[in-house]
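Nothing in this text is a laboratory measurement; each read-out follows from the coordinates by a stated rule. The structure displayed is predicted, hence computed values, not measured ones. Cβ atoms are built from the backbone, for glycine too; each structure is taken alone.
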Structure 1
Amino acid sequence: MIPRRILPFIQSALKRQAAVALIGPRQVGKTTLALAIGNDLPSLYLDLEDPGDRQKLAEPVLFLSRYEDRLVILDEIHRVPELFQSLRGIIDQGRNRGRRVGRFLLLGSASIELLRQSGESLAGRIAYVDMGPFDVLEVADVPSKQFDLWIRGGFPDSFLAEDDPTSLALRKDFIRTYLERDVPMFGPRLPAETMQRLWIMLAHGQGTLLNASRIAASLGVSAQTVTRYIDLLVDLLLVRRLSPFHANLGKRLVKSPKIYVRDSGLLHALLDISDHNELAGHPVAGASWEGFVIENLLAAAPVRTRANFFRTAAGAEIDLLLRFPGDELWAVEIKNSLSPKPEKGFHLALADVKPSRAFVVYPGEERYPISETTEVVSLNEMCMVLAGRSAP
């Protein structure tokens, strides 16, 4: 197993809060990482998808009070949302007895459900740590692996598969599982075939402005239904809705969000792209690289970094704006070329937005300036720069 870069963030959170929620999509490796943490501490692991473990929590206060001296790991916590209220009382009782931190590690596969439930019941008692698939910094010791990471995506089973066909088959199984099992569990009952068609349409439109009405017409449903389906994919951490940057610039700004399938491997599986040879000749190649870069940069960026894109009706555009805590603003242009040349619209946008730093991220390795204010930089180095701002 490749060591996960977020491990120190989880350990730090356990030292300052009674409960820590580790949030990430299914099969991203949350359980493996949590068990590794539990191996170093007195701990108890409960899988709430297991009926037997759920039954143990029929009387949660009675059961968990016997394990006050252990870290209790509750996997798939969204399965028992009513448990949050009990956890609040258990945490408060423990505080009265001097046990203030490191009580519970909660694993969840859906952001909105976990955030809503814990936000209602555990305010001031919980820290959140987002866990995504493998990122470039976690495979940086083997340069060729960054290329595999783009093609296969970062879900551990897919990335570590013995060959590309096996990786693709695993990702298609993953998609089928979500469509047939997880989507119905988290959201409204809807035909798996319809959701699959929507997901494929989003893949074909990777990195484009969302046009819910056009998608709705193709699917034969309402625009409101499409929006609701996309909301669900966003909440399941499978799709990113990147909002436009808004500022009082006296210009007409684009108002629609851009949509990305978050994991590049899932994007390629949805489009039946098996390897780089097929990707290189596919129209989605540039947008695939753009989405891959965005996910890796946001994985490396400090907590509470806000991400947007910028586009005016006149054509000024920046692929990614990063606003850090404290309001420092960086601009990032993304190019799938070894000789990247930002277009005029990027320079016009820099004049409008006035970021403190600007970068062009490309698939090469050298770092060099192209103007007084803009540098060309590799994805790996850009991630290292961002990670340096976000140490635990």
Structure 2
Amino acid sequence: MNRNPLRDNVAIAAAASTGFIARNSGRSQTALAAHACIGVLRQAGLKAEDVDGLCGSWPSAAELQSALGIPRVTWSANPPIPFGNHIAAAASAVFSGLANVVLVYHAAYRLPWNTSSSLKDPFRRIATPGLTEPKAGPENIAGAVGYAAWASRYAHEYSVPKEDFGLVAVSDRANALDNPLAAIRTPMTMPDYLDARIIRWPLGLLDMDIAVDGADAFLITTAERARDMALPAVLIDAVVLGQSGHNEEDQIVGLEHHGQHIVIDELRRKSAFWIDDVDVYFPYDGFTVLALNWIENAGWCGRGEAGAFLRQHWDESTGRVRINGRIAMNPHGGSLSEGATQGSGHVREAVHQLQGLAGSRQVPEARRALLTPGGFFFNAQGITLRRE
């Protein structure tokens, strides 16, 4: 039974960002989140007292409420990343009536868990729970190590060259050149990608997302109320959070059975449209291997064929992917070039594309977006959005 009562009843009314930098900003995580939230409220023509729900990972909802001077909140949540969790939680709160206008935020911040240089900063070091005195932990297959292992498995099982991973990174960088919010806007070629330092084979420095400071913010409310606001309403068509039975890095059955497959199966059932009707696509690219797998599992091509698919749809004049010559893929530059926003940047760009606010990156007449944030394990997610 494919229940989806949420469809078209909840909308993203606005999205705003501070932009991102790949160095310490000199600002706290709370300051960055508050800056983005003030921006999105102004964009929508709302005031602090219009908000009655808060949803974000960092800082806490209580801290941000105080920073923004929001007088009354009826619902709040601090879900973990990736950002699909936030969209699912906030949309559910609005649909159920727990809140009417939810301010959703995510502040990316350079901390020791995503950049070793932050270990040199004592304030950032103590800001990381459990890491007040950094010391080496046991070697395991969690995090980046796990994705390197599965990238190696992918290359072996499907006999693909390292250049297949590079196509994702090079396309992202070409897209980031048109994005003033992006942390890295230096042109990159395939030789540049191949010459980058290897971190853990087959993944190198340019296969992994960039730790950044910056924040995104969104307003989620009823579709009815969003239609009366300043910008076109972006309707939430469907949201899915998927996990397989064995969802740890060293326990998944294989490349043909993990969280992405559950997301795609359920999202196709719940969504009113699929890839034939998509105008812009956002495969998550925290690691290049993730994007290749999302492309395949979403049905754009067969398993192990993502590299060939990207070559087939490569725009030589701009050095980026244009599926069928029209569909942009991560037009903001994704996690690899805009920065490691854990999915909030993908959602923000989707909203701006559907609202016609993407500037030189704008996909003509964009009406529908497919987003597949997250990875293989406990964090695979999917979202479909549309403009009326």
Taking 5, 21, 30, 26, 14, 4, 0 as the value of P(r) over Cα pairs in 10 Å bins from 0, in percent derived from one of the structures shown (1, 2), identify that structure. 1
Structure (1, 2) behind the derived value 16.6 of mean count of other Cβ atoms within 10 Å over residues 62-69: 2
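Out of 1, 2, which structure matches 16.4 when Kirkwood radius over Cα pairs in Å, for residues 206-309 alone is calculated?
Numbers: 1: 15.3; 2: 16.4.
Matching structure: 2.
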semi-axes √(5λ) of the Cα gyration tensor in Å, for residues 150-213 alone was computed and gave 23, 12, 10; which structure, 1, 2, did it come from? 2
One of 1, 2 was used to calculate helix-only ellipticity at 222 nm (-39500 (n - 2.57) for each DSSP H run of 4 or more, over all residues; to 500), yielding -12500; that structure is 1
Which of 1, 2 yields 13 [relative contact order in percent (Cα under 8 Å, 6 or more apart), calculated]: 1
